Structure 1
Amino acid sequence: MANTFGKIFTLTTFGESHGEAIGGIIDGCPAGIELNLDTVQYEMNRRKPGQSKIVTQRKEPDEVQFLSGIFEGKTTGASIGFIIKNANQRSNDYEHIKDAYRPSHADYTYDKKYGVRDYRGGGRTSARETANWVVGGAVAKQVISDIKINAFTSSVGKIFMEKPYQEVDFNNIENNDVRCPDAATAEKMIARINEIKKQGDTIGGTVTCVIQNVPVGLGEPIFDKLHAQLGKAMLSINAVKGFEYGSGFCGAKMKGSEHNDIFNADGTTTTNLSGGIQGGISNGMDIYFRVAFKPVATIMQAQQTIDKDGNIVEMHGKGRHDPCVVPRAVPIVEALAAMVLTDFMLLNSFKKL
């Protein structure tokens with residue numbers, strides 16, 4: 001099972017949703033980085049369950065305990081070990097799926113692959129694993145502190161924030177529960193999520209991420225293209241169904257004369273349909289991309305499914321689940337983007353030695 005992310009700046013994780021704890025080891029972090037642990041905890045608070053009425057009501061403090069690799073507030077260059085205790089499991093909520101597979105979940109494929117399955121909250125396949133990623137991303141952000149990474153909810157269902165990212169005030173992202181920086185659109189999104197929740201259903205949406213102050217030269221021209229690694233990271237997030245950067249799929253509708261970014265004398269471009277990446281390498285312009293999330297698979301309605309013996313059975317969702325995963329996904333998107341960029345920054349540093 002692949003449990004390690006990255007090449008130089010790496011995160012290896014462990015744990016299950018209803019186990020004693022989850023956690024990880026960060027390797028490759030340079031020595032001498034001043035780490036603000038309050039900032040790490042702030043990022044965890046953005047992701048944790050129970051933070052508002054429109055997310056799962058599982059109450060987890062998600063307090064990070066660092067075990068190694070930090071001395072007197074600075075990284076030592078050694079492995080940074082950490083754990084996050086699970087404090088609010090309700091494993092009985094999952095007894096009804098002990099021998100049955102939830103539609104559109106990893107239950108069936110995991111069981112067929114490994115022959116054993118921790119059905120409590122999805123076990124290792126649970127989105128609770130992403131708490132580890134936020135720790136790794138919070139450390140990575142402090143390694144590359146000059147690079148600014150901001151993600152926000154840009155759509156919920158058919159409700160879209162039409163404002164282009166260049167006009168977005170990132171200071172407004174945390175001003176509402178849905179993390180949409182446009183207040184009027186946020187109200188509509190929240191109302192829609194509450195409506196869907198009352199129906200016992202779920203809804204999807206998109207997260208947009210903008211990365212600024214990126215130096216020219218991150219990424220490789222063949223297999224380790226910067227956008228390919230960002231795409232891999234985002235598609236690793238639970239419930240993600242799509243990734244596009246720059247003009248994305250809209251670029252397929254355009255002519256080359258419309259799509260080409262014309263250079264200025266200083267190397268910047270008059271437009272940025274490339275999304276800050278050309279030939280797999282950052283060009284110094286803003287990197288921006290969008291991540292699509294499906295509706296959460298667990299719904300509070302009766303559905304037909306099969307059990308482990310192949311019998312057709314009826315299942316009704318139970319437990320505490322997000323009616324829309326998008327608001328809590330915002331810090332996860334930022335975290336993975338930070339780890340990808342940190343990895344490439346360190347790779348460039350090694351190449352210059």
Structure 2
Amino acid sequence: MSPEQPFQPRGVLANAHVQSLMTSGPWRRRVVQRRAQRFLRHTQPEVWAANDGTRLLGYRNAPAAQTTSSAPLVILIHGWEGSADSNYLLSAATALDEAGAATFRLNLRDHGESHHLNLGLFHSCLLLEVCDVVGQLAADWRQRHPGASVYLVGFSLGGNFTLRVARDAAQAGVALDHAMAISPVIRPKHVMHALETGPAVYHRYFVNKWRRSLRIKQRLFPHDYDFSEWFQLPRLNQQTAWLIERYTDFACLDDYLEGYSVAGDSLQHLATPTTILTAADDPIIPIRDFETLNASDALALDVQDRGGHCGFISDWSMHSWAERWLIRRLGG
């Protein structure tokens with residue numbers, strides 16, 4: 001496999017904020033939805049139960065270009081307050097489909113149209129349920145297609161989940177050929193600091209989506225949740241601390257944030273082949289977090305100078321350099 005040309009956007013697209021905001025924006029959504037029309041017509045929703053009974057919703061597609069029964073399966077995980085239909089995830093799944101891969105777009109708990117499936121609230125330390133379902137999907141695919149490969153791909157917080165699933169895969173009996181994390185969260189407290197102190201548009205974007213999600217949860221389970229006090233809190237760190245103290249076993253916000261960190265030596269015993277793609281100009285995930293990783297030789301790190309957060313948009317037609325990056329690694 002020859003190396004890719006580096007991502008070199010031109011003009012306004014070289015700006016990190018343009019990349020980061022455009023990736024989830026309405027302009028790209030129109031383009032992605034148009035390209036994905038055939039793909040979405042052939043999508044099948046599925047609910048999978050983890051070993052503890054947690055139910056997770058996902059969407060399966062057989063590959064458009066499938067010619068043999070050995071097509072790889074790519075399981076994709078979105079970022080925080082995203083969903084299986086987020087621009088970056090749907091666009092990547094469509095591109096992978098056209099390249100001959102089967103895809104399964106997995107919603108984390110309380111994301112997408114899945115709030116009704118579980119009483120408990122989502123939080124980012126709920127790794128076991130994701131690991132269980134990924135393992136079941138991989139085993140099911142290999143049973144039906146002997147010799148086929150299985151890949152796990154995550155974006156942002158989904159990239160963080162991907163790194164933790166890959167880290168724990170051997171112990172949990174999850175067989176993955178390769179894991180790929182794009183713009184993954186490494187040290188959550190640094191991400192929270194970036195959202196609190198950076199351009200207000202990012203803080204506002206995530207908080208507004210979180211508010212919508214909790215309103216849905218409260219409406220579905222009115223006898224179990226009353227978030228009226230939470231809705232009065234102005235900042236992300238206050239909101240997170242309020243929920244953690246009431247609905248988890250973590251003693252404080254710092255303990256929770258460290259609970260899903262993959263910084264330092266967390267990936268030291270990683271055995272699953274894993275690749276991270278990130279951008280040095282990401283305004284949400286500090287590049288210094290990648291520079292201090294002490295990981296095993298199973299981890300490869302690809303740092304591009306530009307790309308923003310989950311961006312890597314090549315042109316105004318919304319083509320994605322990151323999707324070509326993913327496709328090159330199928331079978332690699």
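Read-outs: derived from the displayed coordinates by stated rules, not from any lab. Values in this document were obtained by computation on a predicted structure and should not be read as measured data. Cβ atoms are built from the backbone, for glycine too; each structure is taken alone.
Out of 1, 2, which one gives 4.8 for distance in nm of label points 7 Å out along Cα→Cβ at positions 71 and 263 as computed from the coordinates?
Values: 1: 4.8; 2: 4.2.
Attributed to the structure labelled 1.
Computing Rg/Rh (Cα atoms, Kirkwood Rh), for residues 15-174 alone gives 1.02 for which of 1, 2? Write down the numbers at each step before the final one.
Working: 1: 1.02; 2: 0.96.
This figure was derived from 1.
When distance in nm of label points 7 Å out along Cα→Cβ at positions 287 and 311 is computed for each of 1, 2, which one produces 1.3?
Working: 1: 5.1; 2: 1.3.
Label of the source structure: 2.
From 1, 2, which structure was distance in nm of label points 7 Å out along Cα→Cβ at positions 135 and 159 = 3.4 calculated on?
Values: 1: 3.4; 2: 2.6.
Derived from 1, not from the others.
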One of 1, 2 was used to calculate helix-only ellipticity at 222 nm (-39500 (n - 2.57) for each DSSP H run of 4 or more, over all residues; to 500), giving -12000; which?
2
Between structures 1, 2, where is distance in nm of label points 7 Å out along Cα→Cβ at positions 79 and 271 highest?
1
Origin of the derived value 151 (volume of the Cα convex hull per residue in Å³; candidates 1, 2):
1
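One of 1, 2 was used to compute Rg/Rh (Cα atoms, Kirkwood Rh), for residues 191-230 alone, and the answer was 1.33. Which one was it?
Values: 1: 1.33; 2: 1.12.
Here the read-out was taken from 1.
Compare Rg/Rh (Cα atoms, Kirkwood Rh), for residues 23-86 alone across structures 1, 2 and report the one with the greatest value.
Working: 1: 1.06; 2: 1.01.
Greatest value across 1, 2: structure 1.
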